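Asks: The next part holds the structures, each set out as structure tokens.
Since every read-out is calculated from the coordinates, none of them should be taken as a lab result. As the structure is a computational prediction, the values presented were derived from the model and not from experiment. Cβ atoms are built from the backbone, for glycine too; each structure is taken alone.
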Structure 1
Amino acid sequence: MLTPIEIKFSAQSILNTLKHCQLEQDQFDDMNKLDIMEPTGNFFYDPWQLKESFRTPELIALFDQLPPVGQTKIVSIPPGTAYQAHADIEDRYHITLQGKHSYLIDLEHNEMHSTDVNDQCYLMDTTCVHTAANFGDCDRIQLVIRLLLNRNRLNTPVRISIQPKLLDQPHNQRLWMDQHILTWLNLANKRGIMAHYNPMGEDTHWCFDLEQECVTEFEQRVRELPFECVVACDSVAQLPQTSTRVA
């Protein structure tokens, strides 16, 4: 789940440069966050750059050691709190700046990974359903850095749209969609069979291009969901719109 990356930095020095920041409570959870970068183009595919107010020697030196990256946030988890279980479309770098008894938890393999301060950057494989939890007595503060999605070139692209037919079903739809669909899309990006990912501003409505030969494989993942989804396909072959449901 976590792979150490060989770069050099001081977590304390970076934390000191961020002491002036006023974090904002996220609209979707109890965490406090702040973007330190701004986009230069497409959210998921084009590199982000440090905002002027964060172009400090410490942060510039840190990001000079990494490849071009995506959105980067300061994320603060208060003591005694945790994220809901989820997965992500892209892998991420994690750098802990402050923390004690805090963990990233792989919920699929029942593994806990300490995120105490150790001046180490980790590459996180987000294809597993996971959470982050703070069991300590101080805020756990991290830099969370999105990797960019690959600009894959497909041979026979099919445009896919997927969303639940009905919202507010008696399920945690975001968790089910993450576990069965988003994890597959993360791997599809790495396999070079997905392109032009667009989440449509919703947790459970995604559009993307997929290699035509992989559509059946994707539809099998959809059939594993316990609620009905509408899957629309559009390609040169004019594949019909379908609705897929698990009995």
Structure 2
Amino acid sequence: MSPPRVQLVALAGSQVTGIVSVDNPNPVTALDVTVSMNDVLMGPSGELIWLEPGSHQWSLAPWLTVNPLEFTLGPAQGRAVSYTVTVPDGAPDGTYWSTLFLDSAGPNGYERDIQGIGVVTRVRVGHFVYVDVGNPTRQGRIVGLTYDPGVEAPPSVRVQISNTGTGLLRLSGSVEVRDAMGGLVERVTVEDEASFPGATHDILFPLASRLAPGNYTLLAVLDYGGSSVLLGDAEVSVQ
């Protein structure tokens, strides 16, 4: 499927359209494809929380129509799925979003293995649709900066970001870990992290290894493409 996401621009009272391309890489078997829609928000750890369409104030789902909703792709065949966003009059400025899911399966929804047992095989891929209505405000702040030594996951620095605007933020940036003498212990970067309007959540910066006992300074810089960058710092003591 291509592209995995799109960001469109519209005015209140207007329509915009988009296209997502999907293909069947199998040269032998046809695929039955159905299109569905879900909303998504971001949890405090940065995880995605999937919701029913129309579940929050920035949901694009009530304005989104898709054609077709069901189709069959022949072997090695591709096609385009089009959608239209109808923005109502008076819609407040901001970024609205939903996700289109394309679910595919072999004909009749199953294949039989050599023992004759019916095995359901389905593939689901998502296409994120963002629409900027009017002039969304893009602003945020770093509200927390902590070291996580990791137990089941690698050690990391967690940067807690609060998106205080009405627009989607796409964040790139770095974290530096410095020792008590100011020496650089490690520098980690991330690229193209999303932050939804109104969300407060962590961005993880994985470290190569756990920090040795001692005192450290954490320095974070996040760039969202605005007129300034977001800065944060914290002192941590590792026992």
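Asks: Check the numbers for Cα Rg over 2.2 N^0.38 Å across 1, 2 and tell me which is largest.
Replies: 2
Asks: Further, regarding this structure: Taking 0 as the value of helix-only ellipticity at 222 nm (-39500 (n - 2.57) for each DSSP H run of 4 or more, over all residues; to 500) derived from one of the structures shown (1, 2), identify that structure.
Replies: 2
Asks: A further question on this structure: Here FRET efficiency 1/(1 + (r/R0)^6) of positions 167 and 215 (r between Cβ atoms, R0 = 35 Å, to 0.05) has been calculated and equals 0.90, so which of 1, 2 was it run on?
Replies: Working through the options, I get structure 1.
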